[in-house]
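Several structures are given next for inspection.
What follows is calculated from the coordinates using simple rules that are stated; it is not laboratory data. From a predicted model like this one, the values you see are computed outputs, not experimental measurements. Cβ atoms are built from the backbone, for glycine too; each structure is taken alone.
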Structure I
Amino acid sequence: MLNNISKKMTRGGNKVILITGGAGYIGSHTALVLLEAGFDIIIVDNLSNSERSVIDKIERLSKRKFTFYKLDVTDKESIDYLFANYNIEGVMHFAGYKAVAESVREPLKYYYNNVLSTILLAKACIDNDVKKFIFSSSATVYGDNAVPFKEDMELGARANPYGESKLMSERVLTDTVKANELFAVSLLRYFNPIGAHASGLLGESIHGDPNNLMPLILKVATGELKELTIFGDDYATIDGTGVRDYIHVMDLARGHLLAYQKLKSGIEIYNLGTGRGTSVLELINTFEKTNNINIPYKIGNRREGDLAEYYADVSKARSALLFKAEKTLEDMLKDSWRHVVLNHY
């Protein structure tokens, strides 16, 4: 909570974009892209899943200064302070818990944090005449639909509370737009971001026990894990292992910039992916070849809730945003490893 909050301050100064969760993986790379595009920003993050040093790295790479607050976006008083004291023209909402397995163990934590933060931010926008809102959603909202996932599909994220919290937040924002015609929202559903900034300074910070594939590969590559477990090799896919749509985090960040520039009114929904599926074994083999590192693995049982494959239909983002992922899988894996080498050794 922010102390000594003035109830009478009025907004002034340059227009800024408020980035929640801006010290996190996707938020930090998007912040950098926005700064390089000339926007002024404020980052807020409670640093529960990130480090304060990320803020310094963003400033170093962008050669620009900006305001940072360590705060929790479920704290209404802190949110009200920001909107009262800064001339916020739009919000990019990344803040949220994201571990699927943890969401199954602690569903209330996920519903409280992920959904309440969206409600508070949307209300602050309405109350303060802030018209643009970009929401960090997820392909998990598609549930077990047939691939490729398309924006107008019937949704169903009941596989886990994390996915459901994203879907609930989408509904909150959709209904808010319906009731407030001047409020505009982009729901960005992304697939599997990996990679890092080419400098190696920015990348994904791995906290706790990750269950995503790329952090686990990196832990094996550094020797922190003896081997990788592949959960199932009997799916109806190219080699029996699960298939996912991997996108470079810098391409993803650029998609946020394009969505913000395009957003004028109503609600827009875009998939941000490559439109191509890569299997677990393909990802491992490409990592080994690209970085000349052996990744030992064993085959385990399927995990409950895992889908055989999912990848995006990206035609809408291509036509409406002129968005196309530019980085190759090799780029993603090379940049991921460079970040680990720079920060691990």
Structure II
Amino acid sequence: MTEAYQPGKRNLITDVAGLRVGHAADARIKTGATVLTGDTPFTAGVQVMGGAPGTRETDLLSPDKTVQEVDALVLSGGSAFGLDAASGVADTLRVSGRGFAIGPVPVPIVPGAILFDLANGGAKDWPENPYKRLGAEALEAAAPDFALGTEGAGTGAMTAGLKGGIGSVSLVLPTGHVVGALVAVNALGSAIVGKGPQFWAAPFEIGDEFGGLGLAPAAPPLAPHIKGRDPGNTTIGIVATDAALTQAQCTRLATAAHDGLARALVPAHTPLDGDLIFAAATGEKPLDDPLADMLLLGHAAAICVARAIARGVYEARAEAGDLKPCWRARFG
């Protein structure tokens, strides 16, 4: 168990002051969108390590690009259709005056990523793309407190053998910095060891945030438990901190955070997953020792991602038409 650090008050990514998260979902379609935004624009980076990503405006997050801050980050279901969720967020932000000033027009900077949930049992016969509406609704719902499990971008998510979901956690570091993670889990691989119920992320659990079951009694066989040759996967997430980071440092934070994805899902980063993590930094607290503090922030981000993945699967709930059981239904 992880005891050196403790979660923030909410044990959510919004323990990073100034950040808010909102969900929107369509139960009939079995899909949704999740938005992270801030009171003010924030620095962001990204790292993609899966073989089948779907993204919007991630090129802007390279350290050599002109725009250094974003107004929101969007996670969505819907595969390529879901990229339109960011358009709904951008439209709403523009009306409120948010965005990168280009002459008289503010242009909101809203990178996004999608997961594949088009084969999850929901009705996909929509007359027009619903994701722009879902993005706008998620932004309107953004608040410091938000639900986990079968919510937002995790509404229609699945893993090998179980429903997926959206999870979030936080950590307060000895330096005073706060780190949090928000992850929509829709993996080719499994979050549980063998037939379960223990989670791969168990060594990093704090308290009983995903059941307090401890470690599995034995290692599984070499052959991993996977969905099969299913192209519909991808785990996408965000790590955030109140540290003052450059865009290059955010990129490094997102890279380190992928360690947590590999600790909590087996296998991870496959050719059939589009695994991606954004990093966000609000800049409230400077780094005292940039090298040592970045090492600690990256380690904490990886721990948070692993815990958030297990928590997202643990908190998923059963709903009509599900193709797979949720963890609670299967293990109680």
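Brief remarks on what is shown
- Origin of the derived value -6500 (helix-only ellipticity at 222 nm (-39500 (n - 2.57) for each DSSP H run of 4 or more, over all residues; to 500); candidates I, II): II
- When distance in nm of label points 7 Å out along Cα→Cβ at positions 67 and 139 is calculated for each of structures I, II, structure I comes out greatest.
- Answer label among I, II for the case where semi-axes √(5λ) of the Cα gyration tensor in Å, for residues 179-266 alone, calculated from the coordinates, equals 26, 18, 11: II
- Structure (I, II) behind the derived value 11.0 of mean count of other Cβ atoms within 10 Å over residues 99-106: II
- Structure with the greatest value (metric distance in nm of label points 7 Å out along Cα→Cβ at positions 35 and 171, set I, II): I
- Among I, II, structure where relative contact order in percent (Cα under 8 Å, 6 or more apart) as derived comes to 25: II
- Identity of the structure behind 16.7 (criterion: mean projected area of the Cα convex hull in nm², calculated), options I, II: I
- Structure responsible for 1.00, with FRET efficiency 1/(1 + (r/R0)^6) of positions 107 and 163 (r between Cβ atoms, R0 = 35 Å, to 0.05) calculated and labels I, II on offer: I
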